[in-house]
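We did not get these values from a lab; they are worked out from the coordinates using the rules stated. For clarity, every value in this text was computed on a predicted model and none was experimentally measured. Cβ atoms are built from the backbone, for glycine too; each structure is taken alone.
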Structure P
């Protein structure tokens with residue numbers, strides 16, 4: 001837990017005076033968004049252009065790398081959740097696994113960063129939607145009391161860095177295979 005965590009956590013964590021709609025929205029984002037996000041990804045893989053399919057494959061690879069890195073961090077540095085420290089209110093059932101980094105935030109930010117790296121200006125709305133949804137996911141995890149702000153910030157950093165690593169690696173491999181000339185865009 002970082003020094004700013006207690007104050008920010010209590011600011012964003014839902015309490016007894018929080019409107020029920022706010023808690024319901026956070027719960028829906030946290031519970032349903034990962035599954036609902038799979039629908040456009042599957043449709044894009046099935047029906048999209050070659051460039052969109054490549055972007056989505058690299059986005060899925062980015063998420064996989066991000067989750068693996070997050071699991072290693074959790075294994076090496078297990079940190080308690082707010083409820084384990086008697087802080088705030090927890091609005092959803094959650095196991096007592098390590099809290100840092102947030103796996104939900106890790107995946108959401110890996111997806112958003114990967115889409116940012118792969119989508120063209122003609123698909124700017126996809127990028128904007130992905131970042132809004134990633135931020136909503138981060139907010140929901142703190143609002144529901146299952147993560148500290150540093151947990152979602154750590155997840156965001158792991159996700160974005162993993163996506164950048166996957167994209168740079170893919171670009172290097174394509175150049176090495178002779179598919180791109182130096183200086184040519186993706």
Structure Q
């Protein structure tokens with residue numbers, strides 16, 4: 001596991017190339033333990049904060065709240081990985097990626113390594129980890145879908161910007177109707 005983390009973090013092209021024949025199950029066997037690591041840190045933080053606040057009505061439930069945070073983060077993380085994979089795959093496919101949905105899932109799950117490991121740290125890692133993950137996802141799309149870097153970047157940029165454009169058009173349409 002540690003060698004894979006190191007590989008995806010510092011030599012992603014080689015690691016994604018090695019992952020080309022893996023299954024979605026293999027990708028989630030890597031992703032879920034890292035997600036559990038992140039969830040455990042947040043669960044401990046929630047428990048500690050509730051106990052530090054010392055509110056009598058809530059303090060007795062601190063471990064339960066921490067466990068709820070742990071389970072919630074796991075469920076939301078898995079759902080988010082699949083949702084993002086579907087959305088990104090639409091754009092990858094529109095831009096010519098024809099290697100299949102499982103390759104996009106692997107790009108997302110393996111590419112999320114920095115966010116899962118560093119996303120809990122305050123300060124620069126709140127920005128650094130997502131940017132690093134985004135670069136890894138792009139690298140994964142390039143390697144796993146065998147796309148050119150420019151086309152892979154365009155597919156990811158469109159996947160990110162499209163919801164904002166759609167929301168902007170919707171807000172503008174509602175504003176026009178209300179006027």
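Things to note:
- Source structure of the calculated read-out (helix-only ellipticity at 222 nm (-39500 (n - 2.57) for each DSSP H run of 4 or more, over all residues; to 500), -23500) within P, Q: P.
- Among P, Q, which structure scores highest (criterion: FRET efficiency 1/(1 + (r/R0)^6) of positions 66 and 130 (r between Cβ atoms, R0 = 25 Å, to 0.05)): P
- Distance in nm of label points 7 Å out along Cα→Cβ at positions 10 and 34 derived as 3.0 - corresponding label from P, Q: P
- Taking relative contact order in percent (Cα under 8 Å, 6 or more apart) as the criterion, the top-ranked structure out of P, Q is P, with the highest value.
- Computed 3, 11, 13, 15, 17, 15, 12, 8, 4, 1, 0 for P(r) over Cα pairs in 5 Å bins from 0, in percent, for residues 18-97 alone - originating structure among P, Q: P
- Structures P, Q, by distance in nm of label points 7 Å out along Cα→Cβ at positions 90 and 106: label with the highest value: Q
- Origin of the value 130, where volume of the Cα convex hull per residue in Å³ was derived from one of P, Q: P
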